[in-house]
Structure I
Amino acid sequence: MSDFLRDAAAFIREKNYNIYSIAEICDGGEAESICINPANAAQNSYSVAKVFTVTAIGLLCDRGLISTDALVCDILSRDILERTRERMDGRWESVTVDMAMRHALGLPRGFLDIDCTDPRAFGEDYLAYMLEYPLVSDHGGERSYTDGAYYLLARVCERIAGEPLDKFLWRELFSRLGFREVAWSKCPCGHCMGATGLYITTEDMVKLGEVYRSGGLYRGERILSEEWVRTVFSRGYELRMSGFAEGYCKSGMLGQMLAIFPKQNRVVAWHGHGFREQNELMYFISRYDNS
């Protein structure tokens, strides 16, 4: 086990943070993790799940099957009921994949959040519920963070790949990175939520960060194109500048994190619950002296 993990675990215990486990990959080596507070091996990653949906879109873009300029309603044309077409705002017809990835749909903040709202409020058909919901602002402009945007992207991935998002990622990502356990929450119609509800181990979660840190490679194998990695960082597709050591990160609502520190050649991930001191731990990591 690395000195970093031992020191990080000691810091977490000293601060009494409710973190279950923390994992690291440094200098492109093996993923390592340490358990701090015993819990189930696979934990809900909440919004860190969105980075996996971003990656699925990237895999499809790299294969020339989709572009970020593609129109969402064109892709999902067979999934939209005629009744919904009659009720939906006409502005939906010009919504692109890029707009969804930037949370620029014109929906209210927090829309379709199954973690904070009783999911029964959304009915059986989440896609119809979303498309029939009145837009509150012009799409394509102001960012309004919603889980709905990434549910929409999960449906886009499913339609383009010809199989559910989780099945597609098992073959194209999870198996290639050596994941052990994966489960993804689904809507009543059986479609992956895309935005949340991804249950994985911390040691597996950190592996996706390594793919982005290394420009699309994992232990020498090309997973994503360098172009896609640059696009994700430049457009802020979920992995956004953290403010700590020029790193990038994506957090989950109850104390989950995937963080990339390029200058340290380090990727760190953790799962927790009710952990609100993310910045303190990020600061500790950003100041960590490898020597």
Structure II
Amino acid sequence: MKMTPSAIQSYSLFGESTHLPDVLHCETIAERSVLHGWELAPHRHARLHQVLLVQSGGGSVSMDGAALALCAGSLVNVPPGHVHAFRFKRGTKGWVATLADELLDEILVRVGDVRSDLGRACVVPANASLILAMEQIWREFSGRSNARALVLRGLSASLLGWVARAIVEHEPGHANLRDSDFVQRFRRLIGAHFLEHWGVADYARALAVSPTHLSRLTRSATGGSALRLIEARTMREARRHLAYTNLSVATVAYAMGYADPAYFTRVFTRDAGLSPRAFREQLAGQAEATGAG
């Protein structure tokens, strides 16, 4: 996918900035893609969860810098905040369902680790039940039948359940990485405040524990310290900027809260296994090899 010259755009729906007005939004892949030459540039949805299902045709999707092929039957799960971009073959058919964070908060109550499963950006095969759920959502969303909102809420719960099940079935390693409730709360706090450059003490205060206890619990659950978990989230954001903008490495470092770009480079290299510049060059090579642009 091509890089843009400035910061990554954030939309409610692609090219829009208004809030989601309905229980959910469902549209065909073609409906929005034809307006953009079948290519949707890198963007994110801050508080929206998207599920895309390819019925026929295909193309490619880039999520957080990783380019993945799409074909008939591909399901794309895009959690809130994940940068993504699409390039579809002309005439591709399928649907995109967009659900607000608030709806997920209502649905995902006392359902175990489903939110953790749904938090993984990935492409997996869709089974018949999942395809049926998406078709039902499309028909109900397009109509104006009695109890429409109630039916859409129920279908949304079913869709999310089938998506979570598909992710676990086809991404089995992820199922072994589920966090405790406490660490999930910590991760949510990091997602909300990492750009404010909170330190371990700030998160510990918000969680009503000592910094030492926070790191002890985090290390027990993840194998790494609280600081490393914070750094990992920051590095994920840095990778997005390196992948989808042409901002200089120094500018990305400052945007991530690092006063010293050289120190940022060391932290990034430790996390990614290669320098920011090498990371960007590698992505450019992969995009050229796959024809993703």
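Throughout, read-outs are computed from the coordinates displayed, never taken from laboratory work. Predicted model only: the values in this text are computed from it and were never measured. Cβ atoms are built from the backbone, for glycine too; each structure is taken alone.
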Given 4.0 for distance in nm of label points 7 Å out along Cα→Cβ at positions 124 and 236, calculated: source structure among I, II: I
Entry that produces -15000 once helix-only ellipticity at 222 nm (-39500 (n - 2.57) for each DSSP H run of 4 or more, over all residues; to 500) is calculated, selected from I, II: II
Top of I, II by distance in nm of label points 7 Å out along Cα→Cβ at positions 148 and 196, largest first: II
Top of I, II by percent of Cα pairs over 28 Å apart, for residues 60-211 alone, largest first: II
Structures I, II, by relative contact order in percent (Cα under 8 Å, 6 or more apart): label with the highest value: I
